[in-house]
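Okay, got some structures for you below.
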Structure 1
Amino acid sequence: MKVLVTGGAGFIGTNFIRYWLKAHPDDEIINFDKLTYAGNAESLKDLAGNPKYKFIVGDIVNEDIIGSLVEQCELVVHFAAESHVDRSIINAEEFVRTNVLGTQIILQAVREHDRRLHHVSTDEVFGALPLGSKEKFNELTPYNPSSPYAASKAGSDHLVRAFYHTYKIDATISNCSNNFGPYQFPEKFIPLVITNILEGKKVPVYGDGLYVRDWLYVDDHCHAIDLIINQGKSGETYCIGGMTNDISNLEVVKKILKILGQGEDVIEMITDRPGHDRRYAIDWSKAQQELGYQPENDFDNYLEQTVKWYQNNQDWWQRVKSGEYQRYYEQQYGKVGN
C-alpha cells in the first residue's frame, strides 16, 4: 500500500512515519509537508535513501498537488495543521487557512479519487473540564473550543463528518490528548521544560501551574492510529489518551526536575495566557473495547524515556532553538515555509 502522510515533518508525523515503516515494511510513504517553522526535515534525514520513503515539500491548500498525490495513494493520514495555541491567539488567520481550508481541499481529493482518510485531531475541540471533577472527554462530548487553534480543528472535524455523511467517503477521526516524546518542537511544554533545564535557564509556568493535561506518549498514539486505520469503522471517531491521572503542569515540571537532579528554584511563574483551559482528560474506553488499544507504559516511565532522549540528542534540539535546522532544508529544498 502507498500512504500519503500530510505534515510528516512535524512532531507526531515524524514519529508516525518511523512507526509505520517499521510496522509495515512493505508499504510506501509519501511525506507531504510545507516545512513551516514547526516542520523539521532533519528529523527524517536518515530516511533520505530509503526507497520506501519520498519527501515532497508543498502546501495542503494547493489543490493541484493534493489531487495528484491523493490519486497516487490508497490511504491518506492527515496530520498537517497549525497547532500552537499561543500563536493562534496572536494570529488566527493561518490556523483557519491551513486547518480548515486545507482539510477541505484534502477531503475534495479523497472524494474525487475514492480514497481512505484518517484525520488526526485534538481533545482541545471539547473545551475544558472543571478541576477536581471525574468527568472525561469522550466521543459524544459536545464541541466547545476555547482558542482559535481549537476552533479551527473543530471546523476540520466537522468537515470530515460532513463529507462522510454527504458523500459517503471512507474516513475516520481521532481526537488525542497532549502528545510528548522524541522530536517534539521545543516551544511545546515538556520539551521546553527539559531543554531549558539542560541549558541552565528558568522554566516558565503559566498562572498558578495547576492546569491539568492528559499526556499521551507519541508511540502509543501512532499505534492507536494504526489500529483505527486497520480495524476502525468508517465514519467513527475514537478518543485516544494515555495513563496520566490528572497531573498538573507544575507537577510535571517537578517530576522533570527530579529526573534531572535539579532544584525547584528554577521555576518561574508567569502571566497566564488568555482562554487557558483548566483541565483535559480523555476516556479512551471505546478504542480499548473496539480496537484493543492500550498504552504500553505509564506517564512516569515515558517521561523518563523522553528526558533521556533530549539528553542524548542535544544537537537536534539546539539546532531547532538556534534556527540552524532551517538551513538544512533550505539547502535541500530552497527557502520554503515560514
Structure 2
Amino acid sequence: MIPDPIDIALSAIKIALVFFVILTLAAYLVFAERRLLAWIQDRKGPNRVGPFGLLQPLADLIKMLTKEDFKPAGADKWLFYLAPAMAAIPAIMTFAVIPFGAPIPLLGRQVAMQVVDLNVGLLLFIAFSAIAVYGVALGGWASNSKYALLGSIRGLAQLISYEISMGLALVPVVILSRSFTLSEIVNAQEGCWFIVYQPLAFIIFLISIIAECKRVPFDLPEAEGELVAGFHTEYSGMRFGLFFVGEYINIIVLGGLATTFFLGGWHGPLLPPVIWFSIKTLAFAVLFIWIRGTLPRLRYDQLMHFGWKFLTPLALLNILATGWWMVLRG
C-alpha cells in the first residue's frame, strides 16, 4: 500500500512543529526558573540580555556552542559522547504519542493533534522512560571519575525505584479508561477528570515524576555539595547543554503526560483545546520550579525508603481498591 503524500506531509509538519515548540519551551523554561527562583529568594535574576532578559537563552546557547568540548583522558570515548543524546532524545520522542488537542478537520480529513496515535502509547512512555536511565548511567561510568560514577549509581537506583511507583500509579488510569491509547484516555475524561476518581494515584504519579526528573527534593544524582555536579561533572560545552536541556524537556513531557492521564488532556471550557493543554502542562512546570525554591534535599536513604517502603505499597493498595470498586460497579 502506497502511503498518502498528504499524510506524510502532515506528519512531517507535526514533527517539525513539536520539535521546535519543545526546544523553545525548554530554553525559556530555564529562563523562567532563574527568574522565579530569584523572586522567591528576593534577588534579581537574568535581566541584562535583551528586553527584560528575554534573550538570555540565546546568550546561553552561544556560550555552550563556543565553550571548549572537554573529554577526560581516561574516558570511554564513544559512550561518553553517546550519553547526553540518551538523556535528551527519549524525552523528545515520548512527546510524539501525547495528544495536545482535539482532532481538527483539514484537507478533507480529520487530523489528530499528535504525531502518532499508538494503541500502546502508555507502554511506549514507560519504555522510553526506562531508556532515559542509560543516559545517566553511561554518562557517569564513561567519564572515568569517582564523583561522576557515584552520581550515576545514585541516579540509576533512584530512577529504577521511582519508575515502579510511577508505573503502578498509572494502572488505575488504564482500569478506568480500559485502554493504553492516550487519546482514548483523554476522551474517557470528557465528563470528569481522573484526578477526581484517583487523587491518590495522581499524588503518587506527581511525586514519582519529580524524582524521574531528578528535581529537588530528589536531586541526589546532582548533589553539588557532595558530588561536585554528579553524573555530568566531566561534561562541558554543548554536551553538558544536552544533559541540561534534556532535564527541562523531560519536565515539559512529564507535565504533558500528567495532564493527559489525570487532568483531562485538552478538555476545558471556552478556550481552544491546545490552549487548555498548554496551560495545564506549564502549570506543572511552574510547580516543579516552586518546589525547587521551597523544599530541602532528602538524604539518600530517606529517598530510597520513601520510594520502596511507602509509595510502592501505597500504589499497590490503590490498584486493589480501584479493581474492587470497578467490580462492585459491574
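Computed from the coordinates by the stated procedures, all read-outs in this text should not be read as laboratory data. Everything quoted here is computed from the prediction, not taken from an experiment. Cβ atoms are built from the backbone, for glycine too; each structure is taken alone.
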State the single structure among 1, 2 that was used to calculate mean count of other Cβ atoms within 10 Å over residues 62-69, giving 16.4.
1
Of the structures labelled 1, 2, which one yields 3.3 when distance in nm of label points 7 Å out along Cα→Cβ at positions 78 and 270 is computed from its coordinates?
1
When mean projected area of the Cα convex hull in nm² is calculated for structures 1, 2, the one with the largest value is 2
Give the label, chosen from 1, 2, of the structure having the highest value of relative contact order in percent (Cα under 8 Å, 6 or more apart).
2
Quick check on the output: -22000 is helix-only ellipticity at 222 nm (-39500 (n - 2.57) for each DSSP H run of 4 or more, over all residues; to 500), derived from one of 1, 2. Which one produced it?
2
